[in-house]
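Asker: Following this line, the structures themselves.
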Structure 1
């Protein structure tokens, strides 16, 4: 199977306060994306596509040259080359669409600033192994394994039936209280530790790209003059699921997600990754 790994690395990292995509978190100077590259290749990805911004391209290339003996199999795509310029990137669905010309087959999509674990990539690859044009995958994680040590986060809460996605609900202000209960602010509610959530790890057939293009045109017609509204991958997935154009498998990973939202998350992340 022709399988690519698409890494979304064009975000601004505004809460982190810097180029979070390249911050060193591993014992050998690895960034989060280097763990994704290693694990994606082990799961069968034969091409790595990095979606970046023009202003960080030089830094990304320098990082790759330090970490890898050869850049064969790497493709860099500038998200800001697609569509009108805007200071804030247009969103994750726009990012993936920007890679359409260089992805020849099925592909796994991940964030550049998250650690998903090797078995998560294998789950995504296995879900795509049938090669169906109308079947994708969302690798879900247990909510308790995606919470930072402090502070609240947003997660896509998934409803699943018989291993297939029924809905994704973007849920904000999620944190564990002093009593041990996980709660959210918007929408307000309580959540169990094993609630399934999306961390933007998807698997798609190449046939997704025409859908991304048509929905991008509709999105831009409606929101093109708004400086912050985003064209988001979970929204596209949910619309295609609702219309029956995409069946979304939901394998559940047992891995512990590792990431950084704020600078004080760095040391705990480095400690967890020291032996990975």
Structure 2
């Protein structure tokens, strides 16, 4: 019997890559989406063509009821075969500490922090009867290298991801021995906000290895964490060493100066 993975924000960008990586590793995939319905169903068709089962699940991540509905809809198909939840969905809005909007900051905290906590609680309840050492379900959070390489841009987003990074250890302690909790912290992989393609092409090389991060490498790291029953409370930094290149501002704002130097 194949295990299932639920991936939030699973229809596009990194979420899509993660779904493909799980399918290629033999997992069934539940693809959560909010607005990207066509992309979610297209991905599910692609996953089924790889020989696994796939499910598209719609819902918002704003409150406990909506997260519970997403989880219950998934479990109606998967049962306890749901062995991993990947908290990939995030809200990413530019702001600064001097001008942040409280409502927008709270919206980012709800999606980026509270939803992952809710899904952890749901998974713990689902597997409360226990799991074997060889079948240890997990929750995996998608962080950001910014949490290890602070700058003040995207202030509220960064706050939410900092809290989620601290929650990796705390949640691992709290949900043990039922669940494992881990994370990946990728660097820049996709065009973001007002960024131009030329800016992205330069910024994507602002790391120790001086080449763009391959989203497939991040996705395979997620699958590795899901499949290794001995790892919990751990974050893998999959960023070509971007977290070791300290910058005073977000890389998209300083890339020209960086390459001149």
Structure 3
């Protein structure tokens, strides 16, 4: 009986030890656009509840339900900007707000702000309304819904639909997460945007995980842009990602980026 208790305690400890979770995610990214335009981006997000990974160290549940605050700073050869915001979940409701400021190098500046209200029908269905106010423009209301369809204990297909108050902007996206077993995972994501003016745009991408710490991705879109790259967690807290983007019709449009991530 004593040996059985020790074995059960050991198994329980092991399950907790490998259930990795985080509360803060920060990234620092440098991008070089065609060797004559570069950009530095710093982004950080803090969750007031732990976010448990789904296996890979950068994959979490499709619908976020944790209160959070976030901020972003961007500096490039065209403008500098910063933004901050947050989301607060209570009972089945969510409220959010954000503010962004742009300072253009050729003179002038602008800002924007948003307010959000959401209702969580259940853990797999969220409806939300966003009011976005850009300086010198009328406020725009966006209506969206997110649905998570669980395929089994690990796999899911997530759907998001979004449109504005005049139905001039329509967007749908989906993400598929698959545990391939033996430490390998796969994600596939797609999005489609349609404008009242008649233009439309689609994008498709996928990531393959060789392990919980190492992955490679590829993506392409309607405009003949394509990209690929890889990411590796050297520890459970630090990762480095590198990628390359270009266009099939303009091979001189090279873009390289290097990103460092810290998760705690």
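Asker: If we compute relative contact order in percent (Cα under 8 Å, 6 or more apart) for structures 1, 2, 3, which one ends up with the highest value?
Answerer: Going through 1, 2, 3 one by one, relative contact order in percent (Cα under 8 Å, 6 or more apart) is largest in 1.
Asker: helix-only ellipticity at 222 nm (-39500 (n - 2.57) for each DSSP H run of 4 or more, over all residues; to 500) was computed and gave -8000; which structure, 1, 2, 3, did it come from?
Answerer: Answer for the origin of the read-out: 1.
Asker: The value 2.6 for distance in nm of label points 7 Å out along Cα→Cβ at positions 58 and 218 was derived from one model only; which of 1, 2, 3 is it?
Answerer: Going through each structure in turn, the value belongs to 2.
Asker: Okay, moving on. Which structure, out of 1, 2, 3, was FRET efficiency 1/(1 + (r/R0)^6) of positions 66 and 98 (r between Cβ atoms, R0 = 25 Å, to 0.05) calculated from, if the result is 0.90? Don't skip to the end; give the middle numbers.
Answerer: On the way: 1: 0.50; 2: 0.20; 3: 0.90.
Considering all the candidates, the number was obtained from 3.
Each value in this text was obtained by applying a stated rule to the coordinates, not by laboratory testing. Computed from a predicted model, the values in this text were never measured in an experiment. Cβ atoms are built from the backbone, for glycine too; each structure is taken alone.
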